[in-house]
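K.L.:
Below you'll find the structures, each written out as C-alpha cells.
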Structure 1
C-alpha cells in the first residue's frame, strides 16, 4: 500500500501530467520542430535528448524514449519544453539554479541532490567527467579541473564543472544553465534536468 506521501506525490504527478497535455500547443508543433531541428509527422514529435531520443505521441498521449534515465517526471519536462518559447535566442550567459526565477526556493534540494553528488562522483577524477561528457556527445571546455557542456535538449545545454580537491580542500562542483532557459521551462523543471544529466554522466562513466 502506498504511503500518504506517495499518494499525494502520485496525485500531484497526475495533475501536472494532465495540465501539461492541456497546455501543449499542438498547432505550433511544426514550428517547434523546425526551430529545434526535430521531426513532427502530425502525430509523433521526435527530439534529441542527450545521447538518445524521445518521442511524444499526441494522439495516444504517450512520451517514450530510449534514455535509461527516463522517468515519468522527465516526461512532464518534455511536454513543458515543447510548450516553451522556441523563438528565444540561446543565451551565452550561464546561471546557477538559484539564479533562475524563483530558484532560491528550490536551491537547497538541488544542491544536495545534484551538485553535491556531481562533486562526489567526479571531483576525485576530473578526467572521468571529460570521458563521460564525450560519450554523451558533449563539448569539453577549459575551466575548473574539468568542464563539459551537454546538449540536454536542442537549445537547452547543461554545463557541469568540477574542481579537484586535496588533503585540505574538498572537491567542488557547479551545474549551470543558460539564462535563456527560463523561457523554455519552469524553474522547478531544472531540478529534474539536472538530476537526469547527472545520472547520464554517471552511466557514461560506469559509476552508476
Structure 2
C-alpha cells in the first residue's frame, strides 16, 4: 500500500512539474503569443505585423551584458540571412533590467548593433511586457513561432544550439532544425530544450 501511495505521489509531482515548465496556454499544449510593438535600434517601431508575408519568426531574447549572449551575434546574422529570405526573419529583443545592467541601455544596444553589424532588428523591451508574454527566462532564449489560423504559435523554445563556446563543434542546431522542419510541413521533433544563459529577472 505504501509503495502504491509513493508511486501516486511521484506521478503527481511529475505532472505538476511538467505543467510549470511548459507554461502552455491552451488545450492543445501550444503556447499562443500576441503581437507586439517595440522600438528598434534605428528608432523605428517594429511589430510582427510589419512582416505580412512571414510564415514564422525566430525570436531571440538576448542582451549586451551576458557572457552567454555575447557568443551568438554572428550566428544570429547567419540565421537571419538564411531564413529571412524563406519567410522566417529573426528578431532579437532585450528585456533585461537596465537599472541593474547599464550595459543593456538603449544607447548601448545601438552601439553594439553598429559595432557587430547586426542584420536583424534589435528591439528594446523596457517594460518587459514581451518577455512576460513569451515567458522568456534566459539570455539567450530562442523561440520559433509559426502562423497558424491567424495565431502565432510557439513551435520551439529553448537553446539555440548545443555549443555556445565553440560554434564549429555544434552537433545539434535546435532552432535551425525546428525552422527546417516547419518549412517542410513537418512537426517539430524537439519542441523544447533548456536555455542556458543569464536569468531575465522580470519585474512584477
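K.L.:
The value -8500 for helix-only ellipticity at 222 nm (-39500 (n - 2.57) for each DSSP H run of 4 or more, over all residues; to 500) was derived from one model only; which of 1, 2 is it?
P.N.:
Details: 1: -11000; 2: -8500.
Working through the options, I get structure 2.
K.L.:
Here's something else I'd like to know. Quick check on the output: 2.3 is distance in nm of label points 7 Å out along Cα→Cβ at positions 54 and 78, derived from one of 1, 2. Which one produced it?
P.N.:
Working: 1: 0.6; 2: 2.3.
Considering all the candidates, the number was obtained from 2.
K.L.:
Quick one: FRET efficiency 1/(1 + (r/R0)^6) of positions 110 and 174 (r between Cβ atoms, R0 = 30 Å, to 0.05) came out at 0.55 when computed from one of 1, 2, so which one is it? Spell out each step's value before the answer.
P.N.:
Working: 1: 1.00; 2: 0.55.
The value was obtained from structure 2.
K.L.:
Work out FRET efficiency 1/(1 + (r/R0)^6) of positions 86 and 134 (r between Cβ atoms, R0 = 25 Å, to 0.05) for each of structures 1, 2, then name the structure with the largest result. Please report the intermediate quantities before stating the final value.
P.N.:
Numbers: 1: 0.35; 2: 0.65.
Largest calculated value belongs to 2.
K.L.:
I've got another one for you. 1, 2: which one has distance in nm of label points 7 Å out along Cα→Cβ at positions 46 and 70, as calculated, at 1.2?
P.N.:
1
K.L.:
Given a value of 0.50 for FRET efficiency 1/(1 + (r/R0)^6) of positions 126 and 158 (r between Cβ atoms, R0 = 25 Å, to 0.05), point me to the structure among 1, 2 it was derived from. Working shown, then result.
P.N.:
Numbers: 1: 0.90; 2: 0.50.
Only structure 2 yields this read-out.
Where a number appears in this text, it was derived from the coordinates with a stated rule and is not lab data. For clarity, every value in this text was computed on a predicted model and none was experimentally measured. Cβ atoms are built from the backbone, for glycine too; each structure is taken alone.
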